[in-house]
Structure P
């Protein structure tokens, strides 16, 4: 019988890794360093747990990993022993205090700079930087996650997990799960258009879809048109692709393509609910945009991010429905209808591009995670998605009404522009000073954005605030308006914000 080893084990509750990982790494490093004889016996899991003051389960899990990786072997009735031969490929220790100290010391070293494209992305203005934590008044881009049917979603997730076959653990279809693509193809009828399952391409959120589209449709230096003002995420995605992003003015009828400079290869638009102004592109402007694309052999990317929620009329058909020759690529997302962390969006591609997009995906994310796709497919195919949208329509109507009435009753110099759809409103400031007021509101834990932050080139920017109303309950909206009123009043009187 071999000798029971005394192990030089070092673990730290604040060490940056779990106790199981540290225990595994410490025993493995001693074995690899040859500190023990070939027949050395390890202490029992019970004795080691008592000596280290940790749970026996933690020790058992660490030993299981050592067994799985071939460092120790079990002898029935005798205990655990160091294996011979040891695994040929010996990995670096998981936790090495000396190496960690060297890494911290090297943080002050000079490294090569970013590429020109990397610098442009790092320095790009990001006015709608994503916020984490519970939503506050008046957060943009977040739906009513407080009303999401979490219990139902969890039940579907458990059902999907139980039904996962071994074949589903391998790589999935490059374009996405067929059941989800089928559900989306059926859902597109609600937007007044149609597509085949084969045209639906699942992406990890609309932003990933834009990044993929711009990289595959544009060469570095190509000109692409953006709405002015417009969505900053589209601007940074174009920067990432090396394209030249040029702003085209937006008025009450939407983007005016006739005012665009020459040479554009692509136009990015939000025609059903323009971000951030909230206007819908008129039929004549849509026809002009499609005619421009056909005449110049250009692409139109339609971002239909939250147009499904309307307050005064039926939803407008999407631009994709008017497209006669397949030049419009539709971008959809579930971040605004369900919840942002789901990170599932989709593209409706022309059939002749699908294979190229699938092949190009092999150079990036291969395919989105399968489980989330399966749960979403079940949620849609069983009718829960449509019921959820109807419930949200009622909730958002109430929240918009609350915002309108609270602003009216507050007496603050904010004129709310008409809101026809979506989850945000634009409020004009009679007294001006949108940026200082937004900064002062942030100090009072209010999330408001100055409209001017969404302009890339125009110097004359309107004095207005962009207010989201979908993320929080009516009571929070009312209290938020009261605090915003105090901020504006103090600014007007010259008091600290």
Structure Q
């Protein structure tokens, strides 16, 4: 006979299965949406083609100089977590691979949230409410829609670390945090407060200090050594976002302290208030744990004081770091609420469900499901003509379909600079471009220039698709 102990071990947690099904549904729905957008030419070269070309080059053991961006992959960002992805392209060398991976990284947070909440004492119901609240969170689905970004590894890795700390698997937990530090140069904005939180909440002093010290070290090495060494100018490339605070990372940090009006102005900006509310309120239980919410402060400040407006919107990958604090706070609150009175517990669940459903219409799931462009078939035919081993310049929505090559430019590059390399540096020689794929009505002046130059012959001209090939010399 099967003993009671064995029966308990064999019993399936139906709620956990429901959360897993919800996460799988997230992958299927967003995956279908994103792959459809790619197929119908609604994905832009930035940023998916940057990482796609970079990983493809690494998988071919070539220098990862990404011609889409005009930079070495590691001059753009210190995203060394990409390197282990290269072998994946030996098996699945498709841009769809990165797109689906990014969606899966966001989806796995649902089961991690549920498991962690259960381990620290939350009831199945409350743990599920928070887990589904996570999956319905607008910023989570918008991250899945924002193509692939290495920062998307940070959220599941830190949630996994939190779960491992809760289970006293400290070595593996620290390893997960250290791995997250390779996702981008600024991950310390969330891992430093995460390490301090681990020290305080779990009373794991050694682990917390290890995380903080490693985070600061990686942050300084990235900004003071690695990024400048790969940069074509020897300087950081995104200083302009914080130029109003100072020069260089240390100047920016000291400028933020010396100019409190900048931060106060950002905090009381109406749109920024809406941004913070949209991050926290879909998981309202997080407000019960303000100490955990403090984890989001450094990353939130960096987003709010930047002049790059995308950083203070829920539609982009810049929300990943603040989300860690919000989600951890909600997980802890679920465990606390489990011990409330029956009436208070039901009220907490009701508020959480209503908030999740109220904010869900802001989700990326409800964003425009783009239909086919007018000349869909012609675009497919035009791209099929381009040989795989030639240098090509193309319309920005054609580039994702042409990125697996050593040289591909987003028009009007390399004839005219557009988000390419660093200001003041010379553009590549346009004479090296062998094929050009144009959508008529885009880059009109350049298209006319190329046609009138006599240097190209027309290989395809149907609908709004135009393919040019450089004539033999």
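Could you figure out which one of P, Q the value -16500 for helix-only ellipticity at 222 nm (-39500 (n - 2.57) for each DSSP H run of 4 or more, over all residues; to 500) was computed from?
Answer for the origin of the read-out: Q.
Here percent of Cα pairs over 23 Å apart, for residues 134-317 alone has been calculated and equals 54, so which of P, Q was it run on?
P
When mean count of other Cβ atoms within 10 Å over residues 230-237 is computed for each of P, Q, which one produces 15.8?
Q
Identify the structure, out of P, Q, from whose coordinates distance in nm of label points 7 Å out along Cα→Cβ at positions 198 and 286 was calculated to give 2.1. Present the calculation step by step, with values, prior to reporting the outcome.
Working: P: 2.7; Q: 2.1.
Clearly, the read-out refers to Q.
For mean count of other Cβ atoms within 10 Å over residues 294-301, which structure out of P, Q has the highest calculated value? It would help to have the intermediate numbers written out before the result.
Working: P: 16.8; Q: 21.2.
Looking at the calculated values, the largest one is Q.
The value 89, 61, 51 for Cα extents along the principal axes in Å was derived from one model only; which of P, Q is it?
Of the options listed, only P reproduces it.
Please state which of the structures P, Q yields 2.2 when distance in nm of label points 7 Å out along Cα→Cβ at positions 30 and 118 is computed from it. Working shown, then result.
Numbers: P: 4.1; Q: 2.2.
Answer for the origin of the read-out: Q.
Quick note: the coordinates plus some simple rules give every number you see, no bench work behind them. The structure presented is a predicted model; accordingly, all values stated were derived computationally and were not measured. Cβ atoms are built from the backbone, for glycine too; each structure is taken alone.
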